[in-house]
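Take a look at the structures below.
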Structure I
């Protein structure tokens with residue numbers, strides 16, 4: 001994940017003050033204008049061995065393209081991140097228009113063979 005302390009242009013300082021997050025390079029709130037014309041409300045964090053980004057939009061879940069845009073905003077091109085579909089007993093849905101991206105810090109994410117990605 002890119003250094004959150006250096007991503008200042010789209011930081012939501014009011015939301016960070018609300019949660020008493022000041023000058024923290026491991027968590028931040030962001031309002032990011034998307035190419036689709038919509039705005040993404042994003043919480044980005046690095047903790048408990050994970051990098052995590054929660055992406056919410058107002059009227060519906062972010063599209064695949066919007067999630068790709070957010071991935072590119074927070075991670076480098078050659079980093080792999082993932083979305084999870086947990087088992088039903090672990091499912092949590094606090095915001096119906098929010099999706100998440102995850103990257104473990106202490107393990108490599110396995111990828112299927114390229115022929116299966118077509």
Structure II
């Protein structure tokens with residue numbers, strides 16, 4: 001997969017805020033399948049701090065062309081590393097490390113119009 005994948009960190013105000021998230025800061029994305037609110041939740045952690053937020057998973061919180069947690073969930077293993085690219089007032093945009101991405105083939109339309117893999 002050569003296309004860069006971006007995500008938005010959200011919910012930081014419920015933890016430590018986001019003032020310390022500067023361009024180049026590395027964060028860990030951790031699947032959180034036991035999350036009672038979202039079975040595709042991806043927790044965002046930092047070494048020494050623990051949980052600092054979540055990958056956005058709503059049309060209201062995903063910024064620009066970022067992947068939602070739901071779109072990213074099956075494209076990573078249990079964990080992935082991301083790097084802060086752009087802190088913004090409504091969320092922090094991060095790029096997911098390429099080697100942590102699992103390529104998934106796009107859906108293709110069959111001759112009968114149905115979707116196939």
(message) Once distance in nm of label points 7 Å out along Cα→Cβ at positions 44 and 100 is calculated for all of I, II, which comes out largest?
(response) I
(message) When distance in nm of label points 7 Å out along Cα→Cβ at positions 12 and 84 is computed for each of I, II, which one produces 0.5?
(response) II
(request) Identify the structure, out of I, II, from whose coordinates P(r) over Cα pairs in 5 Å bins from 0, in percent was calculated to give 2, 10, 19, 23, 22, 15, 7, 2, 1, 0. (result) I
(request) Taking 32 as the value of relative contact order in percent (Cα under 8 Å, 6 or more apart) derived from one of the structures shown (I, II), identify that structure. (result) II
(request) Work out the source of 21, 10, 8 here, i.e. which of I, II gives that when semi-axes √(5λ) of the Cα gyration tensor in Å, for residues 28-67 alone is computed. (result) I
(message) As an exercise: mean count of other Cβ atoms within 10 Å over residues 4-11, calculated from one structure in I, II, equals 13.4. Which structure is it?
(response) I
(message) With helix-only ellipticity at 222 nm (-39500 (n - 2.57) for each DSSP H run of 4 or more, over all residues; to 500) coming out at -4000, pick the structure among I, II it was computed from.
(response) I
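No lab work stands behind these numbers, since they all come straight from the coordinates. Small disclaimer: the values here were computed from a predicted structure and weren't measured. Cβ atoms are built from the backbone, for glycine too; each structure is taken alone.
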